[in-house]
Structure 1
Amino acid sequence: MSTATTVAFGTGPFSRAAALLHTLLTVEVLLLATVAPGLAGLLSLGPDPANLPLAAVCLAPLGPAASAALYALHHRSRDLTDLHPARAFGRGLRLNTLPALKLWAPLSAWLTVIVFTLTHFAATALPLWWAVLLGAVGVACLLWGAHALVLTSLFTFRARDTARLAAYFLLHRRRVTLAAASLLVLAATVTAALTEALTAVLAAPLLLSLLRWSRPVIVETQEEFTARAGTDPGTTADSRRGA
């Protein structure tokens, strides 16, 4: 006697692949639409290092847009009959714009100072090891920013608590940090060897990779820090797992 297994429509492997592709394309389009005004301004700027502060202003929407994209990807459905990536992106943008800007604005300002200093390093008369140190600090800040972006996209913490948690995970979740570093190298290589446009087009897959590698960070934050925040009056935390 044989037992037939019935798979509901929209839950098979091909349907899940189609659902993932649909979500990635939708999130990519919405992310690019959100940052389009800034990108237009960025393209109008010349390569002069003096334009770096203006470039940082043009990139201001990138933090909230990437945060909304991570939120939408985290809450994506595997069921082809129940896809709402645009709704999830909109909700993530509404929830995360202000928290993301609180971290993204100072980070981009600090990175602008580092890049400006490095582009004018010959005029500083400092030894070469200062340039190496500044470059290392810049990379560390970017990796810290990757952790902070994931945390602020999926959880509600005060900005200073998110900053401390991101620093904690930067040092204590080295595999996640190395994964973020590899994604950073990949994006930089694509940009340098090919074009910035291709990096922009690959933004959603890169963010999905960051999200998957950050799973240990998400789980530990959910289990350790959001539960602890409920008994600590000095900490505000909430999970944004629910869609």
Structure 2
Amino acid sequence: MSGLTILLPPSETKREGGDDTRPFDLGALSFPELTSERVAVIAAARSVSSDDESARYALRLGPRSVGERLRNLSLEGAPTLPAVERYTGVLYDPLDASSAPPAVREWWHRHVIVQSAMFGPIAAGDPIPAYRLSHDARLGNLRLGSVWPGSTARALGSRGVDGVVLDLRSEGYRALGPVSGSVRLRVVSEGTDGRRRALNHWNKTAKGRLVSALGRAQIEPGSMSDLADWARTVGIGLDRTSDGWDLVAETLEPATV
């Protein structure tokens, strides 16, 4: 997996349903060497999802979302969707993956890896069911922070993830799968005076729009300089700074990408 690899977090919100003719199968996921870890996490998630009280504490669910615990009790044989279509919310909605052209979806499937709390790293095209588990879940004696970091690093290393590794994950999911040498983007807003400030609310939206634009452009950059050159030609602000890279949110408005 050389060239460009994009690391994304999952989303708490997920599309229901899926393809009944393609039921969930751990063997269909990328990085099959992580099967034992996946089995252990699924078992622990199922255990704490057995009743409302334990699920509220373990999965950090509120009164309106506690019913989502039931997803974890019926993963086996559940209908699936490609990960990039399963996740919804401010990062994934700009991709509009369910209606994207096949070539765009294929590009995402080759270049995008999602760091799931339940399944570890998975490819964007991997078929997954709806589930409920976040990076800060409390699973009794099993700690996600002990299960995923080392195994994720080994899996990505053995897969030959190199070239440009663009890490767009949040801190919690980055901790579950640290990748040495990855590039993090600081999403900023640029004022009329040229001063920049980091964004929180629109952070994920800008990242989603960038991944959408990359897929639709079908680019294969060999370096961050190549990526920045492409961004410049399409009007996206991706700039090297003294301590990293800035992504200018205003240059990723829908009308410009």
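No lab work stands behind these numbers, since they all come straight from the coordinates. All values derive from a computational prediction rather than experimental measurement. Cβ atoms are built from the backbone, for glycine too; each structure is taken alone.
For the read-out distance in nm of label points 7 Å out along Cα→Cβ at positions 66 and 146, a value of 1.0 was computed from one structure; give its label from 1, 2. Clearly, the read-out refers to 1. Using the calculated result -9500 for helix-only ellipticity at 222 nm (-39500 (n - 2.57) for each DSSP H run of 4 or more, over all residues; to 500), pick out the matching structure from 1, 2. That value comes from structure 2. Have a look at 1, 2 and say which one yields 21 for relative contact order in percent (Cα under 8 Å, 6 or more apart), as calculated. Computing relative contact order in percent (Cα under 8 Å, 6 or more apart) on every structure in 1, 2 gives 21 only for 1.
Matching task: 1.23 is the computed value of Rg/Rh (Cα atoms, Kirkwood Rh), for residues 18-57 alone. Pick the structure from 1, 2. Matching structure: 1. Mean projected area of the Cα convex hull in nm², for residues 114-193 alone was computed and gave 7.7; which structure, 1, 2, did it come from? Corresponding structure: 2. A value of 163 for volume of the Cα convex hull per residue in Å³, calculated from one of 1, 2, originates in structure 1.
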